[in-house]
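Once you scroll down, you'll see the structures, which are given as structure tokens.
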Structure P
Amino acid sequence: MKKKALIIGTGLGGLATALRLHKHGYEVEMVEKYKQAGGRLNQLKKDGFTFDLGPSFFSMSYEFQEFIKDVGIQMPFEFIELNPLYTINFAGSKRNFVIYKDLERLSKQFDGLETDFAGKMEKYLQAAGNLFHDTENLIIKRNFDSYAAFLLSMSRVPWKHAPKMMRSMWSELDRHFDSYEAKVIFSLVAFFLGATPFDTPAVYSLLSYTELKHDGYYNVKGGMYKIVEGLLEEIKKRDIQIHYNTEIKSFDQENGKVTGFVDQNGKKWTADVFVANADAASFRGEVMQRPKYNEQKLDKQKWTLAPFTMYLGVKGKVDSLDHHNYFLGNNFEDYAGKIFKNSISLDKPYYYVNVNSRYNDNVAPEGHENLFILCPVPDLRFKKSWEDREQLAENILTDLSERIGFDLVANRVSQTILDPADWQNMFNLYKGSGLGLAHDLNQIGAFRPANNDEKFPNLYYVGASTVPGTGLPMVIISSNLVTKRIVKQHGSIHA
């Protein structure tokens, strides 16, 4: 007899877990608060433009390859490897740094700034690569049933990596490079984790290895939402039902197990096994009512920066922008140190710009560009009101127009702004935090909210705020880890 699994949330982790559990013979049903699937990996259509709502590229493409092999499907979307990876501009400078995987081309970007750049980068990437391969299967791609088991695995990581646990990413870069520009540029990977290089442990220097040497970055032909659309096609083939506009508010229990979750209309959703593809910390607090995860305690945790995002349709072609662009100021340490707690003005913000129309003609009308702008900002704990959102948007557009020599304001034909409160309301992101809990050493591995519930043996979690962490490939790994745990504890069912 088949067992039924209910998955709460249709982000990438939920969709991947649905297909994995179906492969193991489970009947699967899904509920979703938003009007369409994808979670942060979503889509906005407006005024003839199609925007990717959140992620605009990913790394570790082989995790997707392993996933589709595991569930027995053909790859339902097409990867496009990025080359160059991205471009950086510092305020007041006409010089752009174009970041290539090819070390010779990359080195030329630092001529006159960093002596023996190639040698220093080779040494930096060698150490980062060793760390990555020494921890990938030992730490990242494993379930842990106790703190002791996690610490035992950590003790098996070669001791040569131990100093990186004590240093920040910025300190690690300072040991390898002399120029301000090199240290800033190669610390930007910390922002991909929703943090700053001054708060991020040096162990995450391994991300530089994944971007520059190991696998690179990828986009998806037609836009990132093609990932979701492809997985939805596979879900449809398997008659997995998804119910949208359905927000879970409470639960019922009996004999030490969850018997069902109750939505905003009072409807009870029942199953044998439940998987929450929601923030694993705040779901425990808000829905499960766990004292350990109440608002006061969650507020004391370290969360990632919140997203302030703009979706801009522009008349004309903006040739001075590449596919992925970072626009930075000249006060990096001061800005990064104060942005989290809203103690610095946002009149000169740092931001990222993606031009999806550069490689995908279908996302903008002919003769137009599709721009996605992301500015990391304080979450709602530190900046509760976003009444100044229009001013921040204009600050960004004015600054960007000056830097690229193209009047975005005059040529703007479509604009949508999402502030942290919008992100919180749309996807239940805690206080608007963009990527959930930060990756401090006391919030990784077994110290991160577990993917199995501490009280109910039939409730599990998947996604960025449980193990192993944030990012699209990490979420794919998360779906594999939680599926293994479910199958181990509840069996694989064969019809």
Structure Q
Amino acid sequence: MDIHQFLTNHGIDRNPFLDEDAQTDLVFKDHCIASIYHPTWDKIFGNPAEPATAVVFGEKGSGKTATRLQIVRHLADYNRTHPGAKVFVIQYDDLNPFLDRFRDTLNRWRRRPDRLLGQWQLWDHMDAILSLGVTRLVDWVLETKRFGKDASDHEPVDAEKLDRLQSRDLLLLAACYDKSLGEPFSQRWRRLRRKLSFRTWKTRWPLVVGLVATVVILAMFIGLGGWGSLITWWPYVAIGAAWLPWLWQFWRSFTRAWGIARQVRVVHHDLFSLQGALSHFAREEIAGQPLPNKDRTDDRYELLAKLQNIVGALGFAGIIVLVDRVDEPHVVTGSAERMRALIWPLLDNKLLKQAGIGYKLLLPIELAHFIEREDRDFYQRARLDKQNVIPSLQWTGEALFDVANARIRACAQPGKSPKLHDLLDERLNDGRLIDAFRGLRVPRHLFKFLYRLFVAHCNAHTIESPQWRISSDLFESQLALYRRDQEAFDRGAGAG
């Protein structure tokens, strides 16, 4: 007997417990994302009209990624019903590209994971967040199609709402942080400049003067002294003097580009392409503007404020930054000490309480143990008492029982309403199931256990003599085996 036959007999179309990762779990995405919530959901999600920070700790499989997906879905629904006060979402959940680029900026001795993460600073996180936000916004303005998880994520924005200063700020942010791989940087930046109708003809005068002066000087010397006059050095001195304004403009934009490329360590920059973009800004337009060309956070805070101002003009009243999967980067590989080195710079009250921006930090439970051992300076900097901290995404046996039934209903055939009890021996009452599920602790272990239970039951019976209910003896034996594997996983000696 196979699992499909077993489930179909109970009016269930597909296996409710086949997937273990929320990112690939279609049962969750199609049916449960708007109906199954952790009891602390309200505190984590908050009120989109006033974005707030939440710091959440949870063990593997407790639902951190599912919570992130729920936040994204609910904010999309909120944006549809609040077109004039939408929320701009930045998903900071894949740190590998930023860590790879950061690693390339270090010498070989400092590229070891422990040393590499020791160099990682708060402004590197801020640069990565700005890069994600700016790239997403530029995609929207240019109506660029994306592939992957954000393929259907596109908000129509009216770039005509931006005044010249806001257009300048967006172009400046794009020059520093746009990391789209779909087209060459220079081509994409020029398209953005045309889309924003940002005219920069004033910045072309030094080039025009140099070209015209070169032609005039050569014509004058040839006309007065013949071709022999070009042998002397006087024409070239005059031509060099005519090109001095352009050389000064080039040098000024080149040094700015060099500083940005050197200090923004998480985004790759082509130095001359960046210089070409910066050369389009007139001196008076860029003088005094914050640039990420120093190893400090002050300029990044101002650039975040500029991003807020731009998206605010486009109808977004707030920004939500979702931080997830911090244990997955290849330089972290699940090490609690490396996760701490990577994430601790983010725990800064000035960043987390910035007006109009809410950070949702979905962190592994291992980091909670480090917090308990921190000193007074850490607590004064992080001010976790103000950050809506969820110490653990704990699930009770009752909550997991409800999750199991909700997923079974989600997979039911039309007109059917099966329950978990329908699949199990009548002797397994609610109290016994809730007690058993309490020991499983998190949804992922619940799904794994029930899937194994179904497989073991189907393997024990043939289709000629089927048994449509799982016996209590098989339930107990499989539960004991799974708890043994679960304990090995908790010790780091098993796959779970």
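Can you say which of P, Q returns 0.70 when FRET efficiency 1/(1 + (r/R0)^6) of positions 106 and 170 (r between Cβ atoms, R0 = 35 Å, to 0.05) is computed? Only structure Q yields this read-out. When mean count of other Cβ atoms within 10 Å over residues 210-217 is computed for each of P, Q, the one that comes out at 20.8 is P. When relative contact order in percent (Cα under 8 Å, 6 or more apart) is computed for each of P, Q, which one produces 24? Computing relative contact order in percent (Cα under 8 Å, 6 or more apart) on every structure in P, Q gives 24 only for P. Upon calculation of helix-only ellipticity at 222 nm (-39500 (n - 2.57) for each DSSP H run of 4 or more, over all residues; to 500) from the atomic coordinates, which of the structures P, Q produces -16000? Computed on structure Q. Comparing P, Q, where is mean projected area of the Cα convex hull in nm² highest? If we compare mean projected area of the Cα convex hull in nm² over P, Q, the biggest value is for Q. When Rg and Dmax of the Cα atoms in Å, for residues 298-401 alone is computed across structures P, Q, the figure 16.2, 50 traces back to Q.
Who wins on distance in nm of label points 7 Å out along Cα→Cβ at positions 34 and 162 among P, Q, i.e. which is largest? When distance in nm of label points 7 Å out along Cα→Cβ at positions 34 and 162 is calculated for P, Q, structure P comes out on top. With distance in nm of label points 7 Å out along Cα→Cβ at positions 42 and 290 derived from the coordinates and found to be 2.5, which of P, Q does the value describe? Comparing all candidates, it corresponds to P.
Every read-out reported here was derived from the displayed coordinates using simple, explicitly stated rules and does not represent laboratory data. Only a predicted model underlies this, so the values are computations on that prediction, with no experimental measurement involved. Cβ atoms are built from the backbone, for glycine too; each structure is taken alone.
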